[in-house]
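What follows are several structures.
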Structure I
């Protein structure tokens, strides 16, 4: 399908990398789709923490023509 799979990078102890990114360096928002596994997703997760449930994501470059032109 041509959709990229990404996952957060982490240190050897399992903690995730954190960094401050200046706003003038952000080119475009990304549409991430969580990769679902066999375990059910809890229904009481607040929307702000929904990306924390997944370990791997699909990057949807087909969401609009701007994303497709930038990533293709």
Structure II
């Protein structure tokens, strides 16, 4: 199973907000689950924090995913 950071659109009442999550993909490369909470930038050292931030920045160039498009059985 592979994963990457992606921006997910969440709906709360009549508002939409965006958050970065780790998104997991099935064998066909289709997103099928994501972390319950948005991700933080915690790491063991500064170099690791830089790596996480670089990976998180990559997601801004990808399409935003809606949590409503994930299978219900895979939603956290």
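Here are the numbers:
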| quantity | calculated |
| --- | --- |
| Relative contact order in percent (Cα under 8 Å, 6 or more apart) - structure with the largest value, from I, II | I |
| Of the structures I, II, the one that -2500 was derived from, the read-out being helix-only ellipticity at 222 nm (-39500 (n - 2.57) for each DSSP H run of 4 or more, over all residues; to 500) | I |
| Ranking I, II by mean count of other Cβ atoms within 10 Å over residues 2-9, the structure that comes out highest | II |
| Source structure (of I, II) for Cα extents along the principal axes in Å, computed value 37, 33, 22 | II |
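No value in this document is a laboratory result; all are computed from the given coordinates. Since the structure is predicted, the reported quantities are computational estimates derived from the model, not experimental observations. Cβ atoms are built from the backbone, for glycine too; each structure is taken alone.
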